[in-house]
Structure P
Amino acid sequence: MPRLLVIRHGKTDWNLQKKIQGRTDIPLCADGRAELAGKRVPEEFRGFEWTASPLDRARETAELLGAKDIKIEPALIEMQWGAWEGETLADLRAKYGAEFRYNESRGLDMTPPGGESPADVVARLRPWLASLETDTIAVTHKGVIRALKSLAYDWDMTAQAPVKFDWATGHLFEVSPGGGLTPLRINIEMKDA
C-alpha cells in the first residue's frame, strides 16, 4: 500500500495575523521562506512523488523543500471558508457569539457561510487517496491535514484531537485501497540540506 507524507505550507502574513486564509491565495512571507531555507525532507522520502495544492504557498513550500516535477492536485486545496476568510477566530467569536460557538461545536459538520465543512473536505479527498499508487508527498494546508487526521484517527472534531500535530513537520500515513488512512509516524522533522 502506498505511503503518504503530508506537509503543511510555510508561514504567510495571514498566518502571523491569525487570519483564516482558505482559498485566498496568500504567498509565503519572508519568515516562512527563511524557516524553509536550507530544509529538505528526510532522505527516506526523497524517492516519493511530489504533489501540492494549487495555491502558491503550497507549491512554493514544495519547491523550497527541494521538490522537482510537482504535480498540482486540486483535491489538496484548502478548505473553502466562505464568508469567514480573512477573519480571525477571535473576531468571529465576538461578532457571532453563540451562533458561531454552536457551528464550531458541530465538528466535522461545521460549515462556514458559503464554505465547506471538514466532512466535505474528507469527501473530496477520498477519491484522490484511493487513486494513489505510489509513495507520495503532499504539500497542503492545515484544514486539509485536519481532515486527513479525522479520517486516520476516526476523530469527529467535536473533542480535542487524539494526537497533537506539529504544523512545521510532516506526517506519514499508509493509504488503503478504499482511501482510508493508517497513521505510521507523526511530527517528522525536516532536515538541513
Structure Q
Amino acid sequence: MTSNEQLEINDLTPEAFRTYGWMLGKPMPDGNGVPLFSNPATDFWQEHLFNTGAGGDAELLWVNYRSQSVEIASLEKHLLTQQAIVPLTGEIIQVVARSAADGSPDLSTLAAFRVPQGQGVCMRPGCWHATRVAGAEVTCLMLTRRSTTLDLIQHLSTDAAASESAIESIPVQRLEGMVQAA
C-alpha cells in the first residue's frame, strides 16, 4: 500500500526533535550546572547522559549508510535503549515516529530531519526510525546497547525473532525534497 503523503525533511533543532529524543551537537552551554571545561586549547561539556536501560552495556558502532531510496516502507525500533547517531562524513536524513499505544508506529508523528555532519540525534527507546543518505555513503558513529546489536544481527542474519528490537512495514512514505545522486 502506498501513501499519497509526502514526508517533508525538516532542519534539525532541539525543539523539533524533542518528542523523539535529543539533538546532539548544540553549542557549548553557558554553565547552569552542566559539567564543562573551556580554555584556549579545548572545550568539552556534557551533551547527554546516555541510557542503555537496566543491565545494558554501551557500545560504539561504526555504521555505513548507503540507502538513497526516497521511499520509506519500514521502520525499526529498539525497546530497551536509547540510540545515538552522529554522521562523520556527510549528512543523513533521519526518519522518526513515536509509538502508538499498541506499540506500532504512530504515522501521525512521522517526521524526517536533516542531520548535518558533526551534529547528531539520540532517539528514545521505542522511537521508530529509518536512515537515508542523499548522495554517497555516509559513515556514522553510533552509541547503542551491546545486547541490542547482537540481537539485531542475529535477527537480520538468520530471521530469528528479535527480542530487543522490532521492524515493521508501513504504508510507503516518500521523502519530499531529497535529491538522489545520479
If distance in nm of label points 7 Å out along Cα→Cβ at positions 39 and 71 is calculated from each of P, Q, which structure is the one that comes out at 5.7? Q
Given a computed value of 1.9 for distance in nm of label points 7 Å out along Cα→Cβ at positions 111 and 127, which structure among P, Q does it belong to? P
The value -9500 for helix-only ellipticity at 222 nm (-39500 (n - 2.57) for each DSSP H run of 4 or more, over all residues; to 500) was derived from one model only; which of P, Q is it? P
log10 I(q)/I(0) by the Debye sum over Cα atoms at q = 0.15, 0.20, 0.21, 0.26 Å⁻¹, for residues 103-142 alone derived as -0.48, -0.72, -0.76, -0.93 - corresponding label from P, Q: P
From P, Q, which structure was relative contact order in percent (Cα under 8 Å, 6 or more apart) = 31 calculated on? P
Please compute FRET efficiency 1/(1 + (r/R0)^6) of positions 55 and 135 (r between Cβ atoms, R0 = 35 Å, to 0.05) for structures P, Q and give me the label with the greatest value. P
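FYI, it's all coordinate maths here, none of it is from the lab. It should be emphasised that the depicted structure is a prediction, and the values quoted were computed from it without experimental measurement. Cβ atoms are built from the backbone, for glycine too; each structure is taken alone.
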